[in-house]
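Colleague: Before anything else, here is the set of structures, which you'll find just below.
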Structure 1
Amino acid sequence: MSIDINEVHEKFSQKIQIERVKHKLSQEKLAELANIHRTTISAIERQAVSPSLETICHLANALELDLQDIFNFNF
């Protein structure tokens with residue numbers, strides 16, 4: 001099995017944006033809840049950066065998702 005990192009990056013970025021909108025959160029509010037900078041949210045959603053595991057955990061908590069769910073790309 002081969003994992004395409006570019007596809008994971010794209011799907012993760014989409015997942016964050018979808019969940020943020022679903023929770024009716026601005027990038028700024030999500031950043032506040034996740035205790036990260038707003039520009040980081042923007043960069044993740046634009047696929048400009050790959051978030052660290054720490055950032056992914058903060059995002060999962062802020063979006064009330066289990067870690068496995070944040071990587072569920074069936075949307």
Structure 2
Amino acid sequence: MANEARSALNKFVAALERHFEAASSGRGNEDPAVLATYEHLKAAFLDYEEALSDEYEEILPMELVEEDEDWS
């Protein structure tokens with residue numbers, strides 16, 4: 001399990017980079033590439049959160065927003 005959190009962090013950062021590239025491409029948030037990177041980012045976040053908790057008993061100061069929450 002050692003370094004599992006570091007590996008998960010690296011994957012999370014890479015997912016952030018890929019999401020940024022897709023989102024900044026100007027194709028809009030309905031673009032399949034943006035949606036795919038969003039899902040990958042979400043999974044990477046959850047993996048990092050779990051690894052951090054398992055390895056160091058730490059939590060992140062943020063959480064995912066439920067999809068049915070109203071942003072208005």
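Colleague: Of the structures labelled 1, 2, which one yields 1.24 when Cα Rg over 2.2 N^0.38 Å is computed from its coordinates? Before the final figure, lay out the partial values.
Modeller: On the way: 1: 1.01; 2: 1.24.
It must be structure 2, since only it matches.
Colleague: Consider the structures 1, 2: one of them gives -22000 for helix-only ellipticity at 222 nm (-39500 (n - 2.57) for each DSSP H run of 4 or more, over all residues; to 500) as calculated from the coordinates. Say which.
Modeller: Values: 1: -18500; 2: -22000.
Comparing all candidates, it corresponds to 2.
Colleague: Can you spot which of 1, 2 the value 37 was calculated from, given it is relative contact order in percent (Cα under 8 Å, 6 or more apart)? Can you show the working numbers first?
Modeller: Numbers: 1: 34; 2: 37.
Computing relative contact order in percent (Cα under 8 Å, 6 or more apart) on every structure in 1, 2 gives 37 only for 2.
Colleague: Starting from the value 35, 44, 18, 3: which structure in 1, 2 was P(r) over Cα pairs in 10 Å bins from 0, in percent, for residues 14-53 alone calculated from?
Modeller: Details: 1: 33, 63, 5; 2: 35, 44, 18, 3.
This value belongs to structure 2.
Every number here is computed from the coordinates shown, using simple stated rules; none is lab data. Note that the structure is predicted; figures quoted are calculated from it, not measured.
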